[in-house]
Structure formats: C-alpha cells, structure tokens
Structure I
C-alpha cells in the first residue's frame, strides 16, 4: 500500500511513528519545514529509516511560521497513492494541499493530535471550516478533537480514533519500581527529600509551573518538587523565593536516560497545564508507572487518566486541588503502587506500535 503524509517539521515523536508505520507500507512523507526556531535544537536530529522523507521547497513567512510550498501540488495526482493524510491542514502547505485535492477530487484524510474548539464564527473559523469539511475521513485522538472536527464542518460518521503516543512498547515498565530501586535512583540524582513530585515541560505560563510552585509551598520540606523544563524564568524564581519554597528544584532538560531516572525516582507526576492539545509527558509518566494529576484542559489526561484509578483530573488554576490530591496519593504507598500499575496498563494501549497498527487497520479497512 502506498501512503502519503503531508506535514510540517520532522518532530521526533512523529519521525518515530513514521519509521514504525514505514515497516508496514510504502510510505512517503512531505515536510514543509526542517525546523522552527522556537523548538529545542534536539528536534533537528532525525533519521528516516523506513520511509522516504522529502523536504519541499517553499517560502518561509517568518521565523516561526510554517512555509508555503507550491511544490506539494506536484505530488497530488489521482491514483498515485492509496491513502493521503494531511496532519496539519491549517498550515499554508496543508491548506494548499487540501484545496488542490478537493478541486481534483482526490480522496484525502485529515489527522490531528488534539484540539479545543475556539470561536466558530470569526473569519478564521470560516477558513477552518472550508478546509476541514472537505476530507473523506478524520483521524482523531480524543473527544475534544472529535468535537473540534464536527464544529468546523466534519460529519461525525467520518471520524475515526487512533491512540497517540511518543513511547514504544519497550519504554513501558513491567511494574512499578520498588522502594529500593527508587532510593538508589534518588541517591544517583542527589535527591534528598523523602517524597518526590515530578513535572516535565517548558517553564512557560501555559504549562502552569507557577501553580505547582504555589502548591509546593504548602508541603513540608520532606516533599520535593522537581520541575524539568530548562532554565527557570526570573518570574518563577521570584515566586519560589517569595513563598520560601525551598523544596522546589528547577532542572534543565536532560538526556532521555537521565529523564528516565527522574521518572522512576518519583512518586507522583503533576502537570497543571492551562491547556495542552495532547500532552505527551502524560504518556511518558504512565509508562514509568506514576500516578498522574493533570487538568481538564489536557487531552492526554482526559483520555488516559481515570479519577481514583491512576490519578486525578482537576480544574485549571486550582492550587488547592493540586495540594489535596497530591497529599492523598503521597500519604499512602499502597495507593501509589496501585495507581502506578494502572498507569502502566493504560500506557501499554498508547504506544508508537499501537498507533502504527491502528493506522494500518484503518488504511486497509476504510474505502
């Protein structure tokens, strides 16, 4: 089966998916850009092992905007591919590809990682609607993306679900690390606290690190809060100092192996995001056997976290809920183990392999 994907940059987790999918089909991926300036430099390291990756020629609108690549039209010919999927339809190149295939009556699918519906009445919304309602099928990760597609013109009967992830089967632990294993890792990482709450993500307002610092200030110093996300902005340092939250530690982005050590050394993962259309750190935390607390504006959490089973979904901006739910989980090791094992079960359903398998099943099944 010949499959074409049209996307923007070679995000590491997407390249992993394409390399897995390329084992099962003749896959070509068109990229409109090599790199966006706001992304970490590590995103420039990629290897196309099982698929043909092509960087289209085009015009960059500015340093952080996606390019318009008229060359994409050359690849859009009737019968050339069995399946064509646009993963970023609102980008300039995605828009051009969508309108071209609508005009040429070439079947195509639209895929998203996640979304929240915004204003459906303004000019931008009308543009979204003109693009989205023209696809033959829609690949969705979650209920909110289903709603987004429908709100902008998709027929509900054309929506299909797939599991979204950045972790492989081999990344998922077989069981929650023992007390002894955690202690050894904490010694390695020079963690002195008795309990560890971990959060991973850029230290920007949208991710809610300020909320976590305010929550940490309400805990005894024996509970450490480790925020892995690069250099801390002065504003966050000032909040920490003003509240006397000496149990808060800002950790630079680490290697995959060191990050794994932090996950396995922790007792709880907390991600108080104000909005994430997915949130792949939830997949990672669950794969390492951690209970998870996140918000009702994190689609990964909404789809993967079940209250009192493997964590809790809390309202955005609720420091009190962070404190209450965290304290409850941290107070009982049996709860941590029970929830951690449920997280592992969930993570096994959301891996790169299952993501690829789901796509192939849809490619072969749908007409």
Structure II
C-alpha cells in the first residue's frame, strides 16, 4: 500500500490518497449496463458508502437522519434540505469528496463457459435425494443449470477469480475511510450473489481481522435488532458474530464449505414457524423459497440476507468467512404483516438468530473469530 497527500481543487483540500492492488478471490458477477462482466468504479463506490455507515454510525449514536446528512456531505447529494456551504449559504446539491479510480475498466475474462473444477453437492431436501452443486446453490440466477448439455453456464460471464486491478481512493484527511477500506478488505464483496461469497475482494497486504480489530465496529445483538438498517457487526455473550471455516485448498473448496453451512443455517431457521405462515427463514432473506411465500408481501418484495459470506485468501489456505450484520426486519415489510405475524416476529426474532448462532457454534468445521 502506498500513501501520500495530494492537493485537489478548492473544495478538495487536504485530501489523502490510498492505492491498493485489488483482486477477486472468487468470480464476480459484476456487469455493466449491457450486463457484460466488467471492472467498474460505481459499484465499488457504493461499497465504500455501505461500510462507511458501519464505521461512522457510532459517532452519530446510530441516528440514521444525522448519518444520512453526513453521508450526503461526504459522498455528494442532490436531496439534503438543510445543507449549507462554508459561508452559511444554503446549497441544493454537493459534489462527492470521495475520489475512486481503477487503473482499467477491462471486461471480465470469465466467459459464459463456467470453469472446470470439482465442486461439492449439497443436500437440499429432507429425504436427502435433492442434491445440487454448491456453485449453483449459492449463485443461482447468475449461475445457471445445464440446458441440453453437461456444463453449468453463466448468465452473463464474470470477472474471473484471480483477476487484478489497481484501486486509487482519494478522500478528506481525518475521515473514516481508512477504516472503511479495512472493513472492505475484511468483508467486502461485489456483484450479484455477493452476500453468498461471490465477488469476494482482497486488498493487498491485508490479513484476517481479530476480534480486537473489530471492536470499534461491533454492537450487541439485541441492540442491533432495534434498527432496520445495517450499522454494525454483531456480538453476543461469546464474542463477535464472525466465524471462519478451516483453510481450504482453493476457492471452490471454500465455496463448497459455505454452501453446506448455508443449508444448515436455513434448516435451523426453518424450525421456527407460526400457524400464520411466518417463520425464521424469512429473516434470512426474501423471497424465501418453497412454500415460504408471504401473501402479505408485494410480489416485488426483496430482502437480502444479513448473514453474509466472504472468501479470504490466507497464507495457510483459502478461508470461508461467515459474519452477521444484524438488523430487525425492515419496517417497509414489517408493516405489511398481519397483527398476529407481527406479534410472532416480536416474540421470536432474537430467538431465531440465537438458534442460528448456536448451529454455527456447534459446527466442528468452523470456529468463532478470536
């Protein structure tokens, strides 16, 4: 990593510049407007905003309105009502103070012919007869089953595992963006199905975090569940809610391990279900599959998982990372539930997550981050 101070325009004084070599540890389903795989800066800037909220939220006492104002002033906006310049004059918009640049915007090198290599199959049915390859299970939609042939294909190609680029980030001095880049190095992923481990980013020189490293970005599980937006890594009585798989020989083996874990997590959540049809699996994401559709939710309802996967390349092998960024079910969806479903959710939300964490603790092939 190279670090220096750079001079910008009048509104970009006292800027810092960080430069990293970035590579994808797993294939990234990251596309342009034509849905072709390509390196692009807008998704990375969105990733910076996502993790900036986690880094900055404690300073605003997790007040989303104050956080939103600070985010607009840093990353740019055209919507803040009470923004003023240095002379106290009202401004209707503001340019971003964050500069992001890649050395190239090359197309991804992985075409629609999915690379060969052994991937384990996971059991997806109670009778053990339903089996599907781990890459298809974790990437369905971007990864497609064979059609008349024997090979899995991709919907629109990918940036292949191992592809590299040079990232340059410029930002105001004394901001949290150094912390943000640390969080991205530890947990960041980009593109479709990125919360399942696809598009796992690695920044050169970074190693896995420790629980002590994460202390500024951690909050108690029960407190996290009072807010419906991602603002912290969770922790419970046993420590930070981050688990690591055993080191694997390559990304395929690591993704296979994560696929098995996801099956177990969903099984733990499915043990919770009310006669009103709501259940623990709805906290893992929506649509929830099978007979778990909620008629109260609009057809276009979507909810990404707050239990996320990342793949990290270490000196001892490739490690799968499971981490929890806890939030309560978003109010926009919660408001659609019946009164009985809301009551069930209020009584069981924390219990569901404790059961999922207990499953992760009981899995002998993964361990809690120390």
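Comparing distance in nm of label points 7 Å out along Cα→Cβ at positions 60 and 284 across I, II, which structure shows the greatest value?
Checked I, II; max of distance in nm of label points 7 Å out along Cα→Cβ at positions 60 and 284 sits with II.
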Looking just at mean count of other Cβ atoms within 10 Å over residues 140-147, which of the labels I, II belongs to the structure with the highest value? I
When relative contact order in percent (Cα under 8 Å, 6 or more apart) is calculated, the result is 20; to which of the structures I, II does this value belong? II
As an exercise: helix-only ellipticity at 222 nm (-39500 (n - 2.57) for each DSSP H run of 4 or more, over all residues; to 500), calculated from one structure in I, II, equals -11500. Which structure is it? I
To which of I, II does the computed value 19.8 (mean count of other Cβ atoms within 10 Å over residues 52-59) belong? II
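With FRET efficiency 1/(1 + (r/R0)^6) of positions 244 and 332 (r between Cβ atoms, R0 = 25 Å, to 0.05) derived from the coordinates and found to be 0.40, which of I, II does the value describe?
Numbers: I: 0.40; II: 0.15.
This figure was derived from I.
For mean count of other Cβ atoms within 10 Å over residues 76-83, find whichever of I, II sits highest and give me its label.
On the way: I: 14.6; II: 12.0.
Looking at the calculated values, the largest one is I.
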Taking FRET efficiency 1/(1 + (r/R0)^6) of positions 204 and 228 (r between Cβ atoms, R0 = 35 Å, to 0.05) as the quantity of interest, name the structure among I, II where it is greatest. I
If FRET efficiency 1/(1 + (r/R0)^6) of positions 108 and 276 (r between Cβ atoms, R0 = 30 Å, to 0.05) is computed and equals 0.65, the structure in I, II: I
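Each reported figure results from applying straightforward, stated rules to the coordinates on display, with no laboratory input. What you are looking at is a predicted structure, and each value in this text was computed from that prediction instead of being measured. Cβ atoms are built from the backbone, for glycine too; each structure is taken alone.
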